[in-house]
Structure I
Amino acid sequence: MAHIRERFLKKILFSQLSWSPAVGVFGLRQVGKTTLVKEITTRLHGETETFDREATKQSAQQNPIGFCTRSRLVSIDEAQRVPKIFFAIKEKIGTNRKPGQFLLTGSIRFTLKKDIQEALTGRILLNELLPFSAAEIKKIKQSSFLELVFDAAKNSVSTRKVLSKVLSNSYSRLTIMDLNLFVSRGGLPLSCFTRDNSIRKKWYEDYLEVLLSRDLVMVDESLASVSIRQGLQMLRTLALWQGKEISITDLSDAGSVRPLVAKKYLQALEALCVIESIFPIGRAAASTRRARYEWKDIGLWNHVCLSAFASLDHEPTLRLALTQEFRSQLAFESKMVQWNFYRTHNFSYIPWIFQKGSQIVCMTTVLTESPKPYDYRSIKQFVEKEKHAIGIVLSTANCNLVELSPRVWMLPYTCVF
């Protein structure tokens, strides 16, 4: 089919199933988990079960041990709907560590449910299936931007050489038209592969209705008291505050709900992989201490914003597109990468700070080919204090590689993709 695309995660899942008894895949609803897992299960000659089917769900609840007793791989879709199954899997794995026994999917982060977390700890490899990246949509190799800029941070002597490679690698990968389509359609399969805007709009409306009326309540039953209207108001407030630190008070005022309800609402959206919290680095007394919230899919965010910002000329839109691409690249990093941001009350701001071992890469956007020193002052000051850091200023698509100050470089934002 024309809309079928290879998912970068598939290769990793095959590898994990070759040595781990249980592997889990979670992610946004309708992100493509079931399609991916069915393909893998078929290739490995396994069995597929889904707890969306009531009879299957009842069978697993009544006899979870028997349900898990299989001679080959079994994939279980929406596994979190029967928490007992995780304890049965724990018992089965405890007596038999044979690789490739279970492949589980869920629309909720398994580890956010305490009872499931206790059963899973040390027994399952968890992976998030993210929305399609721009590279997956175009059927091209994933960008190695972050990997290369970390290499540039290792040795200041070869920085220009490595960053020149970053620039040359980006040529002919994705056009501005490709990226603008990605911004407007996002990475959820039906949305990004549907050309009819009216169908896409209706699909998003239905998606949000199910999210607000069913999915949130599935995470926290107390959210049943929040109406769809109140939920939409809080979603739109979150969308307008994309990438910023929103207070619980602001969110509760927007939805006309109590602060405790607004807090639970945020937690549920994060459990459902709709948003993600990014935590600040404290480098000064004036540093912000609140987390900021990033949307997982730019198309969904755009719809909630009423498609008011569907252009890379709008800096918050560009930053969310970059954030989504960074998230995709970080998912396949072999070493742990810490992701933070930095903001002070005197307007110093660095949207992305990535640390891998002793190497630090901090980045910002400045949409002009001739930035003034004030535009990258925060990055410059940060790099001066961190001897193993480099700063990257992502500028317009037509800019050149320029060293703005020692260890601070300007590149076109298209290099990231």
Structure II
Amino acid sequence: MSRSERSVRYHKRQTDSVIRQAYARLAADSDTVKKFDELLSCVRKRAPRLLEAPVVNGRHSGIEALVHLSRYKDAHVGTVTGWSGTTSSWRLAVSLLAHHLVCKYEVPMFLASAWWVADPVADRKRGWFVAHSRGDRFRSLCRPIMMTREMESIFLTSQDHLGIEEAIRRAELVALRAPAEVISAVLSTQLATDLSNGDFWRTVWMFLVANASVMDTAQVAPLIDFIQAIRHYRATIETPEGIVQMDPPQPAFSMKGRTVQSMLRLIQEWHRSLGVGHAGLAWVPSPFRPMLLEEPSLDASAPPKRWQMMELTNSEQLRMEGAALHHCVASYVDRCCRGMSRIWSLRSWRGDKVRHVLTIEIDPKRRAVVQARGSANRFPSGKPLQLLQDWANRERLRMAI
């Protein structure tokens, strides 16, 4: 049996297991079980590629979509038997099925991700899909941020690969006339998907737009990290009495009267203070695999160059990484402890000389590389970028930088 055949069989076993679990989850509602059974039978006959969706951490996105479409059976305006099916990829198959079952009016394809995502506000996004498909204006539904007509228009033409929150954030920035480099920088941070505190962050985006010509784009992510840390994060601190949650130090921090120079000074002072009070914190490693490569030297007498991609799993490693590359990764202790981020380090060495090259942030929920920074927050390029891309492809991670 070939490797590809073994992979197909393994995926089928995983899919069958997820289907059994789905029936168990829905067992308390016989009508929903009946609808799920009907959808599953239809998909097997008319859209089998929907079942080819990857199984990640026990979740099969295609089956998850069928579960939620079954749960929303009262919102159906189309019948399962009336759907002609598709030979398209699993994502498009979910979108076409959802449109047939739920929509009175057309909605953008990317909104269909609401049916398979698993996050604390997933049901709210499914409600957006249903309401918008009934004719409600999206800007009347989107409460995390205040959406103007222009933002709504930009949002509804978003590319299919964007998540819903990413599309909202991008539309907001485009409407505010943010340069493309600033938009890319913001979307590489956690603010790409975290839409909370919308009114305050609008003032930050306006600051970035007003100062785009004099501010280095590489400083956008550190500025966001700094503001998040002092205004919104409840830090986990180790004390003699144990680990406690601390309120953010400056919850009323405002952008009023700030200049680029004053913000950079504050960020530098914050960088110097990072790591204090976080000693000894550690977290469980992610399921992604490390990488070790050897690059032969052109000089036969010189040792080969080795590249290593390794995960950082405690506060001391983050502190050392930040000190080596002069950036603020030490502030990510809380996010790592809570499983919101995974931090990896790309390093190279010859003989005993080790060089820190890149620090990489992974969003485990999105299975995406959301940040990669070299010394002083420089963007990756050349060989390090190629190695990162190769590693991300191997681990089936999306590059969102």
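Coordinate-derived values only; no laboratory data. The model shown is predicted, which means the values in this text are computed figures rather than measured ones. Cβ atoms are built from the backbone, for glycine too; each structure is taken alone.
Ranked by Cα Rg over 2.2 N^0.38 Å, structures I, II are topped by II, which has the highest value.
Which structure, out of I, II, was FRET efficiency 1/(1 + (r/R0)^6) of positions 175 and 231 (r between Cβ atoms, R0 = 41 Å, to 0.05) calculated from, if the result is 0.65? Checking each candidate, the match is I.
Out of I, II, which structure matches 15.5 when mean projected area of the Cα convex hull in nm², for residues 39-222 alone is calculated? Working through the options, I get structure I.
Computed over structures I, II, relative contact order in percent (Cα under 8 Å, 6 or more apart) reaches its largest value in I. To test your reading of the models, identify which of I, II gives 18.9 for mean count of other Cβ atoms within 10 Å over residues 127-134 when calculated. For mean count of other Cβ atoms within 10 Å over residues 127-134, the value 18.9 is produced by structure II.
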